[in-house]
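Following this line, the structures themselves.
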Structure I
Amino acid sequence: MTVHHDGSALYVPDQAPRLGSTVDVWLRTPRDVRRVHVRSVEDGEPRFTAAVPERRGPELWWRASVLVRNPVTRYRFLVDGDWYTVLGRFAHDVPDDTDVRLVAHPAPAPWTREAIVYQIFPDRFARSATAPSTPDWAVRCEWDDPVLARGDDAARQWYGGDLDGIARRLDHIQDLGADTVYLTPFFPARSNHRYDAVAFDRVDPLLGGDRALRRLSDALHTRGMHLIGDLTTNHTGLDHPWFDEPDCYYTDGAGGYESWLGVPTLPKLNWHSARLRERFVTAPDSIVRRWLRYLDGWRVDVANMTGRRAADDLTHEVARLIAAAVRPDALLVAEHAHGAGPDLDAAGWQGTMNYAGFTRPLWTWLRDPALNLPDFLGVPGGVPARDGQALVTTMRAMMATMSWRSWTHSWNLLGSHDTARIATVTGSPQRMEVAVGLLATLPGVPMVFAGDEFALTGTTGEESRTPMPWRNREILPWYGRLLALRRKHPALRGGGLRFAHVSADAIAFWRETADERLLVLARRAAGPPVALPGVPEALNLYGGATWTGALPGDGPTLQIWSCPA
């Protein structure tokens with residue numbers, strides 16, 4: 001037994017603290033710990049409070065009170081002279097950036113943490129009828145035509161998927177276990193990805209127009225499901241009518257303009273502009289507000305760059321503006337391809353697409369030894385091969401940059417329309433099953449990219465945007481089973497996270513609430529069994545291994561047991 005604390009309700013019973021309130025926090029330790037203090041920071045100054053122990057079986061649980069003095073209140077524990085922070089226990093001083101965080105900003109709606117998200121690239125999901133006339137920017141493709149991995153024509157391939165096609169396939173999404181559909185952009189544009197919007201006041205007619213969005217929204221809401229849109233706050237397409245009003249963009253007055261990563265068709269928005277803010281956010285019928293008639297929230301594209309340019313850094317201000325404009329029950333999650341911690345817990349974005357804390361470390365651990373990708377989610381040199389210790393160390397390091405609230409409201413994903421497919425990364429059905437198992441059992445909101453359940457492959461984001469193979473593929477069986485377990489067991493949705501074993505080829509962890517204890521084992525390869533003292537009995541929920549007092553050595557495998565609470 002080691003010292004442990006996390007931000008779950010088992011250790012922080014008040015999950016929505018108010019500014020000025022006092023919150024109890026609990027630390028779990030072995031019986032030989034003699035003294036514990038909590039150090040909280042109030043108005044920038046540390047304050048120490050003695051914790052009181054309570055015996056629970058072979059452990060001590062120490063309770064202390066923390067005053068929620070500031071919108072984000074940081075705290076850590078002093079355990080017999082050692083510091084304990086999100087990163088663990090240390091016999092030396094560690095930076096305050098790794099402290100636990102209590103957040104007093106308004107809490108996100110409960111459904112946003114309970115969700116299982118299904119991402120759809122509309123052009124490639126399903127057609128409702130014969131596609132309309134080919135637009136002038138497009139190269140028309142038949143549904144079974146191969147997708148280009150790269151090149152100028154990759155963004156011009158047009159397969160004709162639409163919103164009514166999605167509505168006709170909702171049984172598939174719901175049967176898989178998802179309850180929230182996230183659509184990449186539906187505004188008119190001059191590409192199949194539509195991140196180069198030429199208007200925000202209507203739905204692309206190629207997708208069926210405004211009425212089709214309303215039909216899809218109604219169909220989802222009738223089933224008790226949710227719909228998330230994709231908002232491009234950093235740039236538009238070059239043909240957007242706002243581009244004739246230069247104050248909305250970064251221009252130099254001589255025909256030059258700033259663009260996203262130098263791509264000339266994606267001019268960058270200037271959030272200093274009062275006119276832009278009004279149209280986008282603050283007006284009663286602004287873009288952010290008006291589409292929430294049909295949507296339940298937004299995923300914000302390139303949130304890490306929005307409002308940032310040279311000396312300008314308006315990102316947090318823009319995030320707060322947007323958060324203030326959405327309904328209290330709506331979701332607001334930000335795209336960051338790297339660490340998002342500094343942009344969270346600031347009364348703006350509720351969470352991030354967790355590439356840095358989930359996708360990247362998981363890829364390094366479960367990658368096919370023969371994998372040869374051109375880069376690692378944009379980092380040159382391909383996907384490095386790393387062990388289980390590196391996986392856990394990376395996850396904990398990223399967790400330390402944000403609150404538990406932000407971590408558990410972030411989207412965990414095995415891949416997306418911008419990445420290689422997880423079937424390509426893992427290279428084997430067995431390792432892919434382990435990947436899906438971690439998606440379903442670790443803290444955070446699972447996000448499935450449409451087609452992964454069919455084991456579609458792809459080495460680049462463009463190549464991964466394969467039309468759905470409705471006629472000739474079977475669904476991988478473990479998706480539905482594992483997502484159903486997540487839906488059934490509260491510990492997988494809201495429990496704490498405590499690692500029980502970490503080695504090169506295996507990790508095991510507890511997901512726990514006051515009423516439920518689940519033990520999860522993920523193995524990428526076979527190895528010796530590992531004794532786990534103190535677990536006399538366990539009922540297998542997934543994987544089929546009988547509990548013998550040790551973590552089994554077979555692999556690759558994903559096992560889940562239920563243990564007495």
Structure II
Amino acid sequence: MSVKTTKKRIAILGGGPCGMFIYKRLIESGLKNLEIEIFERKAYLGSGMPYSSEGAEKEHITNVSDNEIPVIFNSIEDWIKTAPESTLKEFDIDSVKFNEYKVLPRLFFGEYLSAQFDLLIKEAARKSITTKVHLNTNVTDVFDDKKAGTVKVMIEGKDELIFNEIMICTGHNWPKKYEGKIPNYFDSPYPPKKLAKQYNHPIALKGSSLTAVDAVRTLARNNGNFTQKEDGTYLFKLDPKSSEFKIVMHSRNGLLPAIRFHLEDSHLGKETTLSKNEIQKCVKENGGFISLDFVFEKNFKEQFKGKEPKFYERIKDMDLETFVNAMMDYREKLPPFDLFKKEYAEAEKSIEKRESIYWKEVLAVLSFAMNYPAKYLPAEDMIRLQKVLMPLISIVIAFVPQSSCRDLMALHDAGVLDIVSVGEDSRVEPNPDGGATYYYEDEDGKEISKSYEMFVDCVGQPHLSFDDFPFKGLINDGTISPATLQFKDAEKGKLEFEKKNKLVKQTAEGNYDLSVPGITINDYFQVVDKNGDANERIFILAVPYIGGYNPDYSGIDFCEAASEQVMMKINA
């Protein structure tokens with residue numbers, strides 16, 4: 001087809017929340033003569049994986065409420081007033097009694113997102129922006145035509161299409177390694193309907209994250225019933241046919257995730273952190289690097305000076321490792337379910353009084369704020385981030401909703417749910433006849449091996465590698481490159497190299513680089529080639545493939561923030 005046209009043709013690969021925010025920004029941009037084509041492999045737009053049947057059943061709920069969600073076309077509160085009565089009835093939503101502070105069924109939230117996409121398409125038409133939607137469509141490859149300054153998109157069973165720019169927003173992806181080959185071995189709990197069966201044996205889960213909570217909610221409801229007594233006591237009773245059913249979570253720290261509390265700033269005060277200009281100034285003054293200690297100091301510790309001076313006095317002299325150790329020591333001293341019940345009561349009080357648990361809120365801010373400077377960290381600091389800070393963050397900012405907490409506590413009280421600490425060196429090996437065997441050391445250093453008839457990997461969205469990237473055309477022509485970070489201190493790099501760290505390589509210049517997950521991108525989410533040159537036409541916002549430079553997975557928040565960065569470049 002001819003590209004000699006006055007129209008600017010943009011492809012959005014993926015019609016989930018991230019694709020929707022990009023589309024929203026384009027509609028609001030004021031750009032003229034836009035022609036947008038959206039490619040979605042499912043039969044509908046908006047909900048993506050987490051909020052559709054691919055990632056949820058009726059028992060699954062969001063861990064954010066309406067007041068914490070960036071406005072798309074209108075708020076959930078406003079949309080509910082016009083939502084189909086059948087949808088409200090299906091999810092037991094009362095539009096009159098709706099509370100913007102309450103969490104929602106994930107499938108209902110998916111209905112909202114789909115409706116928002118429809119409203120945006122109508123708004124685009126009103127602004128004379130051409131939109132073409134391709135549902136049930138698989139994009140098989142992408143090629144960059146550097147001479148023509150265009151991008152070619154290959155569609156399964158259709159002709160190739162040419163665009164001026166593309167946005168890769170393909171969302172979550174859980175590659176299958178053993179699932180389908182080993183009976184009762186699941187590489188993820190999604191789609192959850194595959195777990196919705198009756199079992200009469202213990203089941204092993206890897207991880208204790210929100211992903212594990214999803215698996216627990218589905219498994220429990222298919223093997224027993226929850227009831228509530230008049231005094232409010234929440235109970236679980238096993239189905240007699242599932243008398244041997246049990247769920248065993250295996251966690252690196254033996255800890256359950258933290259519980260949703262009242263956020264003082266529903267959008268997590270991100271404007272109070274280091275600005276991009278401040279970060280760039282720091283990078284320029286420090287040989288192209290930014291220190292993790294500097295980010296921790298500015299984006300975390302200093303937040304407490306005015307808000308919680310007593311807490312600031314307590315932590316002001318702590319370095320990153322000391323702070324994390326102090327927080328983890330406190331959590332690890334208590335048995336996990338005792339701590340969980342204690343934090344549940346604390347969170348209930350926070351919500352009732354609408355008072356934040358401020359240090360947890362600021363830790364969530366720090367996690368989100370790490371996304372931008374992560375690509376400027378020296379390799380030695382990225383190793384610290386991955387090994388020291390992220391394990392604490394992943395526990396504390398999970399924000400498990402209260403109804404999920406009640407499920408977990410009732411299951412534990414019924415003797416149906418346990419959690420085991422397995423340490424960093426644990427491993428899982430699939431059993432040829434089904435399920436898997438867990439190998440780990442107990443607290444006394446004793447080697448333990450335990451076989452389970454069924455195993456579910458629940459560690460959450462994995463950070464995928466450069467080689468996992470689906471569009472091989474961009475790999476083969478060198479348009480994209482593997483993400484790496486350089487060691488600022490070459491001696492530290494050399495030490496890791498000599499320790500046979502497979503992720504560390506020596507460069508031709510004698511420096512040392514650390515391979516991090518995914519592909520190289522710049523601040524505007526443009527792909528970057530091996531020479532360090534950004535591609536003006538290709539943007540990627542698919543979190544599984546940019547995890548090295550974007551360590552925090554913040555869902556809707558990420559979609560909003562990343563789409564803003566993309567538009568800065570498009571409007572430039």
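Here, each number is a calculation from the coordinates, and none is a lab measurement. Because the structure is predicted, anything quoted here is derived from the model rather than measured. Cβ atoms are built from the backbone, for glycine too; each structure is taken alone.
To which of I, II does the computed value 14.6 (mean count of other Cβ atoms within 10 Å over residues 97-104) belong? Derived from the structure labelled II. I, II: which one has relative contact order in percent (Cα under 8 Å, 6 or more apart), as calculated, at 18? The structure behind it is II. Structures I, II were compared on FRET efficiency 1/(1 + (r/R0)^6) of positions 33 and 49 (r between Cβ atoms, R0 = 30 Å, to 0.05), and the highest value belongs to I. Structures I, II were compared on FRET efficiency 1/(1 + (r/R0)^6) of positions 193 and 281 (r between Cβ atoms, R0 = 25 Å, to 0.05), and the highest value belongs to I.
Can you say which of I, II returns -9500 when helix-only ellipticity at 222 nm (-39500 (n - 2.57) for each DSSP H run of 4 or more, over all residues; to 500) is computed? Answer for the origin of the read-out: II.
Out of I, II, choose the structure whose coordinates give FRET efficiency 1/(1 + (r/R0)^6) of positions 209 and 289 (r between Cβ atoms, R0 = 30 Å, to 0.05) equal to 0.90 when calculated. For FRET efficiency 1/(1 + (r/R0)^6) of positions 209 and 289 (r between Cβ atoms, R0 = 30 Å, to 0.05), the value 0.90 is produced by structure I. Highest-scoring entry among I, II, by mean count of other Cβ atoms within 10 Å over residues 121-128, is I.
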